[in-house]
Structure P
Amino acid sequence: METVWGYHTTEEVGTDPVDNGYAAIGWHELGDLTPLPPDREAFKARYEQIFVGAKPRTIQVSGGQVFRFIHELAIGDILVFPCKSDRRIYIGRVAGPYEYRPEKSATYPNRRPVDWLTSLEREAFSQDALYEAGSFLTLFRISNYAEEFVAALSGKPQTLAHDADESREVAASLAEQFEESTEDFVIRQLKSEQSPYEFEHFVAHLLQCMGYYARVTKASGDAGVDVIAHRDELGFEPPLIKVQCKQTLGTNDRPDVQKLYGAIEKDEKGLFVTLGSFSSGARTFEQTKSNLRLLDGKELVELIYAHYDKFAPRYRALIPLKRTYSPGL
């Protein structure tokens with residue numbers, strides 16, 4: 001079986017790779033990578049050296065992408081390019097070795113010559129094949145549905161029949177996976193990019209976006225209450241809401257919730273916010289208390305979506321999101 005790769009680039013590039021017979025990858029700051037040994041770790045080290053302060057995950061993915069583009073992408077391999085600008089699928093073969101061409105692009109100087117041999121409309125491929133070719137990575141192996149792209153290159157595209165119910169199931173599955181990946185991203189940002197005290201300030205800001213006045217208590221001696229929220233500016237109008245914030249990904253049990261509830265006075269309400277989840281015992285306790293609300297990671301993300309347009313710039317930078325649409329089936 002032939003080796004098939006998926007290739008992505010930015011929308012601004014359009015069909016230029018096809019028009020000028022190449023595939024390219026960043027970054028110009030890395031310079032000419034020809035002198036580097038054919039070792040993945042060397043490429044990661046170069047990326048870390050140039051982009052000081054980059055996160056380990058970014059170093060691993062970005063450095064590995066460039067290494068793969070130069071050393072694993074072989075002459076003769078098939079390249080599949082889903083172009084965003086015209087929504088066509090371009091298929092070609094790698095025609096030559098790595099070239100450093102800064103004069104061609106200030107953004108993508110690392111290039112491979114490609115013979116782009118054919119293009120088809122997206123509808124020529126199954127939804128599953130389109131999904132596999134739709135990775136967020138710049139360069140990636142296509143394996144499960146490689147035969148569809150090989151057949152298309154030979155001029156004999158496979159016509160795979162999908163009934164309406166199957167198409168809906170695939171679309172619904174893709175939408176669910178997209179939602180889950182976005183939820184994971186939001187929770188990961190809140191966990192890894194903030195201290196526990198900064199997370200408390202984030203929760204206070206979210207409450208403010210929801211129409212409450214909210215203030216963070218001092219970092220110590222707060223008796224388990226991290227944020228105090230109320231409807232009026234001075235905090236005299238009931239109810240007063242006492243909030244506990246847990247920047248943890250684990251499961252919070254009934255004793256954790258009871259500790260907060262012990263600080264709730266008459267005519268006050270309690271809110272427990274966590275990035276993780278709650279045990280069945282904690283949920284049962286919540287059901288017996290009309291003035292207590294437990295907010296887990298999934299519910300927190302839903303509130304973030306609902307009030308994201310009111311977020312301050314620093315929190316938009318913390319959680320960069322853009323509105324998109326997915327099948328609602």
Structure Q
Amino acid sequence: MSSESASRDPTVVVTGVGAIIGQGIVKSLRQCKGSVRVVGVDRNPDCLGPHLCDAFHAKPACDESSRDYLEFWRQLISDELVDLVLPGLEGDLFFMNAHRDTLSDLGARLGLNAAGLIDLARDKWQLGQEITKAGLISIPTVLSRDWGECVEALGSPPLLLKPREGSGSRGIVRIYDEPDLDYWSQKSGDNFMVQKIVGDGNEEYTAGAFGLGAGKTLPPIIFRRRLSPAGNTQFAEVVTDKSISEAIEKLSAYFKPVGPTNYQFRKEGDLAYLLEINPRLSSSSSLRAAFGYNEAQMSLDYFLDGIQPDQPGIIPGRAWRYAEDFVIK
């Protein structure tokens with residue numbers, strides 16, 4: 001931080017504060033050791049986000065590839081004296097990754113993972129190919145519209161058709177026969193792949209591990225979880241799992257993540273299969289903070305102050321998410 005920045009509370013921009021990830025990041029920032037001025041960004045000015053933040057800016061109604069959108073970010077960083085930006089949406093992550101040099105030149109730090117990992121994690125098919133190169137087992141997957149080929153490669157149905165690009169459970173369907181494959185593959189265009197179903201919903205895990213670059217990472221916090229219909233973590237229980245910890249260690253050595261990194265697994269017996277990597281703060285970040293693993297604090301330490309975060313003490317326990325009213329009169 002500059003001497004001017006050090007004399008005031010840091011200003012942190014959080015994007016997507018109308019959604020669960022952005023709101024979780026704000027909540028985690030409020031639990032940090034010192035005071036933080038939080039500036040929220042979202043498309044919808046009528047969302048809850050503005051009431052959680054110290055200041056709020058609505059995104060302009062323009063395409064994110066336009067010069068006007070980039071100018072919005074130039075102006076925001078300048079006007080608010082922004083010290084750090086933490087993206088809460090995938091789209092914002094990709095935009096900032098594409099413009100990281102331009103935005104960094106304005107004086108703000110960007111809480112971004114390694115550029116190569118961000119690009120790779122967009123495509124689950126390509127990620128699966130790299131998982132094998134990293135020395136880990138990957139879920140059997142094919143790119144085919146031929147039912148016979150799918151069954152021969154993956155085994156008896158049901159099988160899983162999922163988008164190559166996308167997050168959460170959106171677009172993921174079980175397919176039982178050739179008409180299912182024909183219908184859903186046509187509906188998906190070219191953005192699909194077909195996978196064997198491994199494990200079940202009782203053996204799904206999400207883990208957070210803060211990457212330090214050069215293949216090093218802090219030990220993870222691991223949740224066994226249940227998902228909401230939207231694909232976010234609805235229930236979480238802190239667990240220890242040697243196979244997942246070892247898998248994250250191998251993945252970190254291979255992909256060299258930087259900053260908050262979310263890994264999602266399914267287990268079948270003793271085998272841990274990686275579902276995806278989210279190279280960013282995720283929907284379970286606020287739950288991790290509640291159990292002592294505050295990735296927002298780590299991001300302040302690492303990206304803003306240039307120091308390696310301490311390994312936090314993880315508290316055991318379980319957590320549930322539920323709906324709550326936020327009322328202003």
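From which structure (P, Q) was helix-only ellipticity at 222 nm (-39500 (n - 2.57) for each DSSP H run of 4 or more, over all residues; to 500) calculated, if the value obtained is -8500?
Value -8500 for helix-only ellipticity at 222 nm (-39500 (n - 2.57) for each DSSP H run of 4 or more, over all residues; to 500) corresponds to Q out of P, Q.
Taking relative contact order in percent (Cα under 8 Å, 6 or more apart) for each of P, Q, which is largest?
Largest calculated value belongs to Q.
Can you spot which of P, Q the value 34, 23, 19 was calculated from, given it is semi-axes √(5λ) of the Cα gyration tensor in Å?
This figure was derived from Q.
All of the numbers you see were taken from the coordinates with simple rules; none came from a lab. Since the structure is predicted, the reported quantities are computational estimates derived from the model, not experimental observations.
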